[in-house]
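Chemist: Structures given as structure tokens follow.
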Structure I
Amino acid sequence: MRNFLVLTLIMTLCGVAQANAEDWRAAAEKHTVEIANFTFHTGETLPSITMTYYTLGTPQRDEDSKITNAVMLLHGTGGNGQSLLRPSFGDELFGPGQPLDLARFYIISPDNLGHGESSKPSDGLRANFPRYDYDDMVDAQYRMLSEGTDVSGLEMIVGTSMGCMHAFVWGDTHPGFARRLVPLACNAIEIAGRNRMFRQMIIDGFEQDPHYNDGNYADAADLETGLAIWANTLILAGSNPYRSQADAPTRKEAVEQLHSTIERYLSNPADPNDTIYQFDASRNYNPAPRLSEIGVPVLWINSADDFINPPGLGDPEALAARMPNARFVLVPATAETRGHGTHTFPVFWKDDLATFLAEYP
């Protein structure tokens with residue numbers, strides 16, 4: 001009888017947890033804002049761009065009807081605003097008493113410029129779309145907030161990978177707009193060395209594919225060589241060697257896992273032009289010379305199993321020390337961590353986030 005009661009309790013709690021996940025996911029609202037006369041840092045202009053974003057939670061407003069409890073989530077390269085609205089992320093952060101409790105914070109998660117349903121090359125301009133960079137992407141985020149919402153300041157920016165770098169750009173170009181910055185899985189130096197090389201592999205793979213046709217290909221699926229390079233490169237760059245060894249401890253299992261993962265990637269092929277633009281957008285990124293000007297509290301988290309940002313590269317501890325209120329955390333590598341993708345699994349770092357929020361309420 002006692003065992004039955006324990007089992008019943010466990011099943012009930014699991015059911016509640018599942019219901020909570022379904023509840024917050026179902027509550028996400030989709031919005032679109034049109035931004036007129038957008039000027040890119042290349043000098044190119046578009047008469048308008050579209051930004052799509054998702055929201056969760058209830059906005060709190062001041063006497064001027066401005067939202068005071070907004071937190072912006074910024075996704076990684078090739079992702080979209082729903083990338084951070086998955087159970088693996090939200091179930092660890094959005095629930096009662098959790099770091100981003102939806103009763104306390106109003107979540108804004110955009111499809112960034114060039115991604116998702118926001119303006120991008122594949123909408124029609126293809127390779128004639130302006131060659132945006134991270135500064136343009138942050139400008140689009142800022143105008144989305146200032147022109148499309150009642151947000152005149154953010155409680156926090158939480159950014160993963162590309163979004164991690166965007167957080168540093170925000171700290172430099174819009175100082176104080178966000179009260180706190182939480183960059184996850186990136187560096188604060190120029191994108192060079194192996195980081196740029198793997199990006200260039202993907203870019204060259206598409207541009208040198210015989211079906212690319214200067215960006216005027218008939219069907220993305222025709223670029224088989226480019227897509228194969230894209231898939232293989234991302235599998236390597238995103239992997240954790242310890243987890244890969246644990247998941248595929250024999251040669252046969254390793255080959256089978258590789259092939260099944262490639263098949264999964266190719267079942268939903270990326271648009272080549274969109275992907276080229278996304279990976280090239282980091283070309284001007286280099287916040288290092290201006291880090292000392294970022295005065296808001298910063299919690300910078302990387303993981304030791306990150307192929308793209310390996311431990312010690314660029315000396316992130318020293319870079320963090322340039323910022324007056326920054327703390328750098330390195331998540332240890334285990335067979336459970338997710339390589340570069342550890343940023344999207346808060347189970348490995350949410351305690352650090354909770355401590356940070358307690359220190360800087």
Structure II
Amino acid sequence: MISKLIISRTDGIGDVILSLPVAGLMKKLHPGIKIWFVGRSYTAPIIAACEHIDNFINWDEVSAFTSHERIEYFKALQADVIVHVFPNRELARIAYTSNIPLRIGTSHRFHHWLYCNRLVHIGRKRSPLHESQLNALLFRHLGVRVAPPLEELAVMMGLSKPVGLDNSFAEWLDPKRFNLILHPKSKGSAREWGLENFSQLIRLLPKDNYKIFISGSTEDGLALRTRIEAWGNEVTDITGKMPLAQFIAFISCADGLVAASTGPLHIAAALGKVAVGLYAPMHPIHPGRWAPLGIRAGYLVRDKQCHICRHTKRCECIESISPSDVMLKLEQLQTQQ
């Protein structure tokens with residue numbers, strides 16, 4: 001019987017979000033199981049908001065320990081299983097040295113052949129499956145025999161425990177309008193739709209029906225300063241205004257979000273909000289792999305081959321998605337039950 005499981009995913013926010021359904025699957029397949037999640041400091045608020053995760057292990061803190069201290073730390077957890085959803089050589093070594101009985105990882109990493117005793121043969125790069133389904137298949141030795149349908153995974157996100165939203169932020173929301181967050185930048189993690197497209201969308205959306213917020217990091221705010229000033233009172237600038245835990249709470253109290261394939265898009269989708277993702281038709285960043293997962297999430301992508309844009313900074317394919325199509329998608333998702 002498995003009583004303690006460690007899930008390791010030490011990469012980005014969106015990646016971590018799309019790993020949450022497997023924790024829900026494990027709770028369903030192994031009643032009473034306790035789940036630890038190893039992640040980076042900046043993903044801690046995500047894990048804290050997930051009902052499926054019992055404890056968070058901050059890899060940024062643990063990796064600062066001596067090698068002996070790391071091993072003793074993991075020994076003390078007395079875990080039965082660790083699943084390396086994101087390959088991390090040092091974590092794999094520690095799990096091996098601390099004698100965790102069942103150590104699972106992809107066969108596509110050489111260090112897993114050294115340190116894991118259960119290998120799962122999954123090739124992500126050319127797979128037609130969604131990232132959340134590929135994550136689930138890594139749990140084959142724990143009862144996941146086939147890739148679960150996306151509809152099943154979408155209701156197992158478990159992002160149901162956001163912190164309370166501070167009153168100073170809550171007062172920005174308008175209860176009489178659809179509170180829409182636009183997240184124009186991506187920090188290089190995705191191809192961007194372009195500021196001119198966002199400007200056109202802002203002009204298209206009826207002001208009586210929508211209150212529009214512009215989100216992003218402090219650096220994003222500086223980069224967007226001229227645009228934000230040009231948008232004037234048509235938008236409310238929240239760039240760099242709140243830490244991640246409060247931003248999650250703000251999204252949970254808002255109504256929808258539009259963004260490229262970024263962490264905030266996946267947060268909004270996981271919270272059950274209207275989430276419109278804007279994608280380039282390019283492997284491996286296409287929506288077949290990285291679409292937002294949620295009960296009212298959707299995406300837009302051009303039905304074409306995106307070969308030329310692969311070698312340029314801008315992507316004409318994603319930029320060719322029309323603002324009117326985005327508005328239509330927003331309206332469609334609002335009526336979706």
Structure III
Amino acid sequence: MKKLFIHKPLFRLLSPVFSGVVVYLLILLVNNNVAQVQQEFLGQELYVCIGLSYIVQEFLRFSLLQFKRFFKSLSTPVFILIQVFVTILLCIGIVSLFMTIYYKKVLGFSPNFEELLLFNSIFSVVSAIYILLFISHEYLHKINTDKLKEEQQYLQFIEEDFQEFKQGINPSLLFESLENLLVLIQNDTDLADDFIDHLATIYRYILSSKEKQLVTIQEELETTNELVHLFNYLPYRNIIMVNEVKSDFLVVPRSLLFTIEQIIRTTIISSNLELKIELKETENSFILTYQTNDKITAPFTLQHIKEIERVYKIYSDLEIQLITTDLKRTITLPKLTTKTEEN
């Protein structure tokens with residue numbers, strides 16, 4: 001509502017001046033007294049019309065906002081007609097009251113019925129125009145707001161699809177693996193065959209899990225082991241994964257796989273310095289622990305797994321937790337279960 005130009009201070013200051021001048025000219029025209037304009041345009045009656053226009057317009061704005069505030073859920077055409085009718089009746093009452101006061105206090109006599117009818121008729125038309133302008137711009141603002149929300153949702157869906165596509169294809173892993181495969185083919189074809197098997201298993205799982213909302217931890221662990229074997233083929237990689245998870249539960253597809261990959265990519269590893277990742281579990285979560293040895297340019301943060309974190313919020317009230325000390329880092333992911341399993 002605040003974005004509409006009819007609520008701008010400049011419009012609220014200038015529009016009553018214009019409408020007051022129009023009302024004044026119409027009154028002179030109806031009374032066949034247009035010659036008075038040439039004699040004395042800036043007369044007392046003009047200021048009265050402008051002042052009354054200010055009062056009427058501010059009252060209209062206030063009453064329409066109150067209608068919108070207390071009857072927000074009612075926006076049917078019948079309600080709008082009732083709103084217009086009631087508002088114009090109230091404006092007629094205000095115009096009649098102020099004109100009676102002006103006539104008695106300033107002019108010294110009471111206005112007759114024809115004079116009140118003239119003023120009320122003209123100000124009723126002005127009020128109707130303002131109300132229609134108010135309602136039309138409110139409706140236009142609502143339509144534009146709904147369209148913007150739809151576009152934002154559509155943009156969000158596109159970004160989510162793109163992130164899922166990137167996570168599914170994983171171009172960094174793919175190109176890094178292909179580069180290493182070229183070296184292995186030249187040096188050892190048997191190792192190259194094993195390397196291709198690991199890579200194919202990982203991507204087969206990635207593609208098949210896109211159709212699933214949840215997978216078992218055992219499926220995720222099997223593919224994660226393949227990922228660890230794959231990374232150990234790469235130069236200067238020495239990775240060990242110790243699994244102490246015994247129970248069976250559900251996880252978001254590729255959550256453990258992607259988290260392990262991000263741990264590997266953000267940790268300094270060499271052939272003499274191994275990366276040991278321990279997997280443990282509690283009643284409601286499973287925990288990844290490893291020694292902190294971050295790369296200077298890219299230390300591990302929750303930002304690296306923000307897509308996993310977003311999806312987990314859909315299925316669980318528990319949040320992914322990250323605890324970092326000088327010696328180790330702990331990442332806690334919630335266990336997921338279905339309603340049938342809970343029962």
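Chemist: Just checking, which of I, II, III has the largest value of volume of the Cα convex hull per residue in Å³, for residues 114-305 alone?
Modeler: III
Chemist: A further question follows. As an exercise: volume of the Cα convex hull per residue in Å³, calculated from one structure in I, II, III, equals 161. Which structure is it?
Modeler: Structure of origin is I.
Chemist: I would also like to ask the following. Which of I, II, III yields 0.95 for FRET efficiency 1/(1 + (r/R0)^6) of positions 122 and 154 (r between Cβ atoms, R0 = 35 Å, to 0.05), as computed?
Modeler: II
Chemist: Where does the value 2.2 come from, among I, II, III, when distance in nm of label points 7 Å out along Cα→Cβ at positions 50 and 234 is the thing being computed?
Modeler: The value was obtained from structure I.
Chemist: With helix-only ellipticity at 222 nm (-39500 (n - 2.57) for each DSSP H run of 4 or more, over all residues; to 500) derived from the coordinates and found to be -9500, which of I, II, III does the value describe?
Modeler: Of the options listed, only II reproduces it.
Laboratory data are not the source of any read-out in this text; all were calculated from the coordinates shown. Note that this is a predicted model, so its numbers are computed, not measured. Cβ atoms are built from the backbone, for glycine too; each structure is taken alone.
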